[in-house]
Structure P
Amino acid sequence: MPSSAPRVRALRFDNFELDVRTGELRKRGVRLRLQGQPLQVLAALLNRAGDVVTREELRAQIWTADTFVDFDHSLHNAIARVREALGDSAETPRYIETLPRRGYRFIAPVDRVDVQSATHSTQSELPGEAHVDLGLTKSRAFLGTTILALLVVGSAFWLTRAGSTHRTNAAPRLNSIAVLPLENLSGNPSEEFFVDGMTDQLITDLAQVGSLRVISRTSVMRYKGTKKSLPEIARELNVDAIVEGSVIRSGQQVRITAQLLEATTDHHLWAETYDRNLGDVLKLQGEVANAIAQQVRAQLTPQQQAELRAAHAVNPAAYDAYLKGRLYFVNEFTDSDSLRKAQHYFQESLQQDPNFALAYAGLADTYVYLAFEGALPRDQAYRSAKEALAKAVALDDSIGEAHDTLGVLSSQFDWDWDNADREFSRAISLAPSYSCAHEDRATFLALTGRRDDALAEIAKIDQLDYGSSAAYAESTTYYELRDYPGLIEASRRGLLLDPKDWYQHYILGVGYEGTGKLQEAISEYQKAIAMSGGSGGVVAIAHAYSAVGRKAKAEKILRDLERKSKETSASPYTMATIYAGLGENDKAFEFLEKAYSQKSLGIPSSLSSDLVLESLRPDPRFQNLLGRIGLKN
């Protein structure tokens, strides 16, 4: 019997080697992050080095008949990625030559290395094995620029149809995970909101798994489009595993392909491709989250399993509007214009689907933060948020975000500390890795004097979120605790993330003033005033000027503020701080009582921690006011 032709192990050119068995491209032994259709295109060109490979041939080999994608865009994108990985240029090609309207040709010499002799190169024509190993047949699906399939490293196995699954040997127990921004493979930049929203929702679903630490959205989105290796990202985020993948939708269909990798080794543990109707997108996200949880051997309670599977169908137009609203809210929640846009999209979502619980929860958030921004009257915001949250929990009581917002309403609007504690705890029990709930609970615990519990929450936040939102919560927690050395350290860390954050400069000034470093405090207050357009830190700097003996300057600032505040009908609390700074205590208490009767936002926090009110603290009226609010001095 004649011997079989040698099986090709690798294709070598210049300083590169494509391992046919594992589907890995290396340069001088270092693995490059090239996969999916780009890798398949490269393999097709290498197998026919020197020949023209037509566009039609590439379509037949890689873009199968059931692919719903813009082929021209996908091929162009794949070639661009290959050139980027190889350091090649379309204008002066070293490796890939473009023949307009025909196809492409690999122009560098290629050596073929067979399995029997890894160091021996042969010029014999491949009998087809390399095509099979790299999935270059019509029936093979592959994760890449069209997300029809997935290359699973270490197994030479390719998914054979959408919805098929591949699992290697059982994954080790993994305790922490990061979901990298999913890739938009639609060929349409306007679809970015949908793909980013899918990333966000997958993180939200995984955050429900109590035994798994899931990195927050704000921490992973900075890796969108990154060229960093997965092990490098994993080290920066301190996680055991990484999820990456792609999303594409066409018409009423959506396809998501996800793969799970062990972070330190970049070893593929699991991969799956899902095809669903757009109306089933919420259920799809739960399925993906559940599959990932099973693969990392996370301990899911029966309730968690049921919640991940229980998502109902949603109107696709309602879901689109919801995602747009959520992204506006998450990205720009301190900007009243963006909050208004978010509010509009949530309302549009509910017009399309009046039973969409998540949209009610999002709408409630916009009301709350519009009130914090002063863009919506407190009472109107409170009533609207309560109504929206009542509908959200009536439709789905398992939404952690809704209970977190109920906690914010109870603490900031109702001053109902017991109910706030219950709602924050409920939110965290439903979504243990939901960083916003930990952030809100940390500041609440600090405000109510539970120092150890507050610092424990800060420690949890440090494991989930490395972004500015976490920095804000950490600084505010130390502020509420009146821990000024801790406040200085926290605000300095916050300024490393955003040196132009006026709030962090202001609160750093508070830390300096609290530790007696008054000149440093004045410098930080000046920065806060300049960066906030004059809205932040003015009373504080007057207080600091007075403390260093510049009383005339302090009084001029405060008298100017008094005049302007009367003209603009400033809040009672602002007026109280001005009169406290001027030493007119009776007037200060008059306005504090007005602020109390109106339940002005921020009063509990300000009364317990604002250094501007320090001169009022010995007065029995101050202690009485704190007692009525339910706080201790």
Structure Q
Amino acid sequence: MEKSLLLGCPVCGTKLDIGNMKTRLEIVCNNFWGKKFCFCSKNCKRHFFEDPKIAYFSMEIGITNDIPTYSGGLGVLAGDIVKASADLKLQMVAITLVSRKGYFKQKITNEGEQQESPNSWDPSKRLFRVPKTTTITLEGRSVEIQAWLYEHRSQNGGLIPILFLDTDIESNAPEDRRITDFLYGGDKKYRLKQEIILGIGGTRILEALSFKISKYHMNEGQSALLTLELLNKNNLNSEKVQNQCVFTTHTPIEAAFDQFPYQLFQELLGNQFMLSTVKQYAGQDNLNMTYLALNLSKYVNGVSKAHMNYSKKIFPGHHIRSVTNGVHSFTWTCCFFRELYDKYIPSWANEPVLLVRASEIPSLEIWNAHMKAKKILFDYIKNTTSTSLDPNILTIGFARRATGYKRSTLIFSRIQKLLEINNRGKIQIVFAGKAHPRDVEGKQLIKKIFQYAQELKDQIKIIYIENYDMQIASKLTSGVDVWLNTPIPPLEASGTSGMKAAHNGVINFSVLDGWWIEGCIEGITGWGIGPHPSELVSVEERRKRELNDLYSKLEYLIVPTYYKNRDAWITLMKNSIAKLAYYFQTQRVLKRYITEAYLL
């Protein structure tokens, strides 16, 4: 007797008992993905194979911890967008690179020196290789591209396919087989090859697999070369291409845009694209991927209101909208708060907006769930660092990419003041984050934190967790008491780690930049650090006020409330959920994209 297996129809989510349902419709699509799919009706089958899809392109997608094809916030956001699309049963296909060597594994010595090694994985053990390939021409050589399929299924049955592009094929030249190995690795030539594979190769693999695409959504500019492929397919009709393209920019400074010499562009692609046409949209001096995406997309958005305003100054004359980022609520809510929400807010996972009701949850149960999450984090720290932290001590978390503008060491600017605060109420600090292998300043910041940890070891426990990934992020954003963020404004385009923290009742304490300008209600949802961006003050005055806020609010508001007014603290936790988590989630983001960009 065939074993019962419950699956959801990939279109409507209807549960299908594959083992026992005699009337099921089984479709073998050898000419599509070479896989078997089951549907509840012929109508759903037709929608799945014939309806146009949204093609979501991202250099990195963090969909699950054991597929290490992400480096940080951009990739994790892309994964959350995919998950929310499945929740909403949106007809979407995502395209990224396989990154066989991952980003990198981080090892930190006792002196704080970061060491990197490949984070290799085998796609054949996790993914399904689709039978069809496509080719591009690089440096006059034919390069074959294959795709690995990962199917993300929502709890409600929605399905989104993710295609991981790969050039490690025997028919390719040895140097071409390595193009899709390292995420953000190599020199400019290697990076441009990767972006050619993603944008041009990704567009061609969709065509080879018979996908019908209604919109091409570029998550950052790395996939912008797809616009050139679309121009060629549309007889250089830029209006047609613009109507097909959506561009989300995450970069707040022009110097950070991906740019390549046209000489390199021609060296790799020859005359496949008219240089005069490329320069018309990508800039006269260099191939600017952001300009290319911006000029050939009808819908362009920044990732917070502040980022939108700043982008309008960089790109005067362009219509740039704001869609503030969110996170996938179910993914980033720890198991203890999931149980709590299931009990008091039924259906929250499918409708995260219902978290607005979190104020109704009994305070004691909120606190108990938090302490359980704190224990999970502290047990992990004990097992990996041999250091024991006290769960009754106020714990501050700081975890993000280690780079200069994030200012991970700002809290150590006045050591004596920090020690005075610690005497009023004990604190302990947990750090995590990787520095890019070529970011010397970022590596120095990690080393400095280790030096401060050694210097203050008899007064304040300071932990640095190595090899930060999605799994560790989940533990940190649920297990600390306060989530600290101290970027230099306006360099934090949005930020999403604080949103994850809010889903678990962790309270944000952040510089007023990115999403926190919209999320901060002072003393209600958390606390701001420094002046509002609208205040015109000098750099010196801004830093002075940031440090004053950092230490004075820690000393006179955060520490006393945590230790002496538990009821007020739990109210802050509830506000974090009810006033932040309910809104800063990716279903809200997707609904904006659907109504404003995808359906037009």
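Since every read-out is calculated from the coordinates, none of them should be taken as a lab result. What you see is a predicted model, and the numbers here were worked out from it, not measured in a lab. Cβ atoms are built from the backbone, for glycine too; each structure is taken alone.
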Q) Which one of P, Q has helix-only ellipticity at 222 nm (-39500 (n - 2.57) for each DSSP H run of 4 or more, over all residues; to 500), as calculated from the coordinates, equal to -16500? A) P
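Just checking, which of P, Q has the largest value of relative contact order in percent (Cα under 8 Å, 6 or more apart)? Numbers along the way, then the final one.
Working: P: 8; Q: 13.
Evaluating relative contact order in percent (Cα under 8 Å, 6 or more apart) on every structure, the highest lands on Q.
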Q: Identify which of structures P, Q gives the largest calculated value of distance in nm of label points 7 Å out along Cα→Cβ at positions 222 and 318.
A: P
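When Rg/Rh (Cα atoms, Kirkwood Rh) is calculated for each of the structures P, Q, which structure yields the highest value? Kindly include the intermediate steps, with their values, before the conclusion.
Details: P: 1.07; Q: 0.97.
When Rg/Rh (Cα atoms, Kirkwood Rh) is computed for each of P, Q, structure P gives the biggest number.
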